[in-house]
Structure P
């Protein structure tokens with residue numbers, strides 16, 4: 001098990017541990033994919049909670065805007081966050 005990332009350094013969403021909360025700071029995807037995520041509530045500044053990886057590591061589950069959302073691993077790797085507190 002890896003140590004959680006420090007709160008001040010932006011990291012890919014996939015670096016978080018289960019239960020960790022973070023704030024989205026950047027989405028590094030082409031416009032079409034980024035637009036779809038924005039429509040799902042993944043906005044810059046949005047607070048998210050990392051829930052878990054699927055058994056084989058793909059997909060990943062997060063909680064955003066009060067609901068659970070499943071993302072492909074490559075999408076989660078392109079979402080950069082700053083760990084809360």
Structure Q
């Protein structure tokens with residue numbers, strides 16, 4: 001993570017596996033999900049995601065709010081319609 005980013009993350013739809021906080025620049029963590037990992041990012045340009053060994057470019061522009069969902073069938077991730085203006 002190249003800059004701070006508020007983050008909401010839910011793994012497999014469970015509140016037991018959720019994050020709702022501002023993650024600091026340099027944050028690095030590994031998460032595992034069986035069905036889906038849903039991310040809502042407040043600074044999408046600061047976040048680099050690696051899925052199954054493949055690193056994706058930033059999921060948006062600096063300061064852009066984006067919601068993405070990773071599933072086994074949707075790599076690259078699906079951006080939720082209306083949350084991102086290209």
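Just so you know, all these numbers are worked out from the coordinates, no wet-lab data involved. Note that the structure is a prediction, hence the values are computed from the model and not measured.
Given that relative contact order in percent (Cα under 8 Å, 6 or more apart), derived from a single structure, equals 25, which label among P, Q identifies that structure? Intermediate results must be reported in sequence, preceding the final value.
On the way: P: 42; Q: 25.
Derived from the structure labelled Q.
Can you rank P, Q by Kirkwood radius over Cα pairs in Å and just name the one with the largest value?
Answer by largest value of Kirkwood radius over Cα pairs in Å: Q.
Quick check on the output: 0 is helix-only ellipticity at 222 nm (-39500 (n - 2.57) for each DSSP H run of 4 or more, over all residues; to 500), derived from one of P, Q. Which one produced it?
Checking each candidate, the match is Q.
Using P(r) over Cα pairs in 10 Å bins from 0, in percent, for residues 20-67 alone as the calculated read-out, with 25, 52, 23 as its value, let me know the right label among P, Q. Before the final figure, lay out the partial values.
Numbers: P: 25, 52, 23; Q: 22, 60, 17.
Of the structures listed, the value fits P.
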